[in-house]
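A.B. asks: Just below sit the structures, each encoded as structure tokens.
Derivation of every value follows stated rules applied to the coordinates shown; laboratory data play no part. This is a predicted model, so every value here is computed, not measured. Cβ atoms are built from the backbone, for glycine too; each structure is taken alone.
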Structure I
Amino acid sequence: MSFIQDIDALSFPRAVLLYEYYLAKKPADGGLPIRSDFDFFELKPFLPYLFIAEPTSGGADWRYRLLGTRLVFRFGRDSTGIPFSKHFEADGVAEDAIKLSNDVAASGRPRFFTAQFSDTQSSQTRLETMSLPILAPDGETVWLFGGTFFADEEEM
């Protein structure tokens with residue numbers, strides 16, 4: 001994607017903790033954790049920063065099933081249920097977001113990213129985000145689970 005960069009490892013404390021939580025949920029056989037493995041009570045400290053995305057139209061598009069309140073606030077819009085092709089259309093990155101999501105789902109491997117971010121208040125900060133593959137409740141479809149964290153909130 002043009003406005004974000006791949007990174008090998010996460011550095012923000014909450015991002016690292018969320019990734020460790022994800023790893024603890026992975027089955028011993030190396031498969032993907034299933035959505036029901038994730039306990040939202042255990043995830044309470046992360047909920048405002050979480051997202052879950054699902055493929056639509058056989059992967060031709062994706063949409064957010066869940067989008068945390070801090071993400072909605074920082075990005076200035078609630079994009080829950082809106083296809084990526086519409087949500088990211090104005091940013092010109094819809095095709096890249098769909099391709100990246102399909103790549104993570106197909107490979108079954110997590111990916112980490114960083115970017116410089118300007119929120120609706122015109123403040124600028126660095127963010128770290130992750131796309132972590134999980135199985136949907138049907139046990140077959142791959143969804144993306146992750147969190148997006150902001151440097152200016154990590155330093156609090």
Structure II
Amino acid sequence: MLFMKVSKLKWLCIIVVVLVIGTVIYPNYIYYMIPRNPLTKLDSYTLKEFRISEHTSENVNVLKCNDISTNNLIYKYIKDLELIPTKERPIYVSEDIYYRGKLQFEEKDMLSDYYYIIISDLCFNSMDIIHLNSNIRRFPRGYYKILDTEFDYEYIKDLIVNSQK
């Protein structure tokens with residue numbers, strides 16, 4: 001009888017230790033090792049408008065696109081980026097150029113006027129770290145590192161300029 005109580009107590013302690021270690025290790029280490037792009041889950045959404053702004057020390061240049069085919073190309077480019085969550089943040093210098101983009105989707109329900117995703121904290125010196133934020137429920141907000149390349153602002157700028165011709 002005593003052996004059974006000790007055995008159950010031992011297994012209970014092992015389970016508690018595993019759960020505690022799991023709740024500490026996963027969100028702080030393992031989560032940041034798994035590549036994921038949160039935009040891949042948004043295939044059912046239709047991109048209505050895309051804006052990107054270039055902020056310099058003198059002015060702000062805003063490019064806006066309402067063309068559906070161009071928006072789909074931009075969305076496909078951003079969706080195909082290989083992203084991994086990161087704790088890193090870009091370091092800003094006051095003279096730096098930085099970019100901010102907004103993807104606006106058609107409304108899916110009557111709970112909000114529209115859905116959006118904001119891409120921000122793209123610094124000219126570190127185009128491989130972006131911040132994603134959205135009003136979409138359960139969207140994984142945060143900083144992401146681009147693994148395979150850097151964010152190509154010139155490609156997106158060329159797409160928008162060519163669509164306006």
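A.B. asks: Thinking of I, II, which structure, once volume of the Cα convex hull per residue in Å³, for residues 17-80 alone is computed, gives back 107? Present the calculation step by step, with values, prior to reporting the outcome.
C.D. replies: On the way: I: 107; II: 138.
Derived from the structure labelled I.
A.B. asks: FRET efficiency 1/(1 + (r/R0)^6) of positions 25 and 105 (r between Cβ atoms, R0 = 35 Å, to 0.05) computed as 0.50: which structure among I, II? Provide the component values of the computation, followed by the final result.
C.D. replies: Numbers: I: 1.00; II: 0.50.
Only one of I, II returns 0.50 for FRET efficiency 1/(1 + (r/R0)^6) of positions 25 and 105 (r between Cβ atoms, R0 = 35 Å, to 0.05), namely II.
A.B. asks: Still on this model: If we compute relative contact order in percent (Cα under 8 Å, 6 or more apart) for structures I, II, which one ends up with the highest value? Present the calculation step by step, with values, prior to reporting the outcome.
C.D. replies: Details: I: 28; II: 21.
Looking at the calculated values, the largest one is I.
A.B. asks: A follow-up question, please. Consider the structures I, II: one of them gives -7500 for helix-only ellipticity at 222 nm (-39500 (n - 2.57) for each DSSP H run of 4 or more, over all residues; to 500) as calculated from the coordinates. Say which. Write down the numbers at each step before the final one.
C.D. replies: Details: I: -7500; II: -10000.
The value was obtained from structure I.
A.B. asks: Thinking of I, II, which structure, once Cα Rg over 2.2 N^0.38 Å is computed, gives back 1.41? List each step's numbers first, then the result.
C.D. replies: Working: I: 0.98; II: 1.41.
The correct label is II.
A.B. asks: Using distance in nm of label points 7 Å out along Cα→Cβ at positions 9 and 57 for the comparison, can you identify which of I, II gives the largest number? Mind showing how you got there, number by number?
C.D. replies: On the way: I: 4.0; II: 6.9.
Going through I, II one by one, distance in nm of label points 7 Å out along Cα→Cβ at positions 9 and 57 peaks for structure II.
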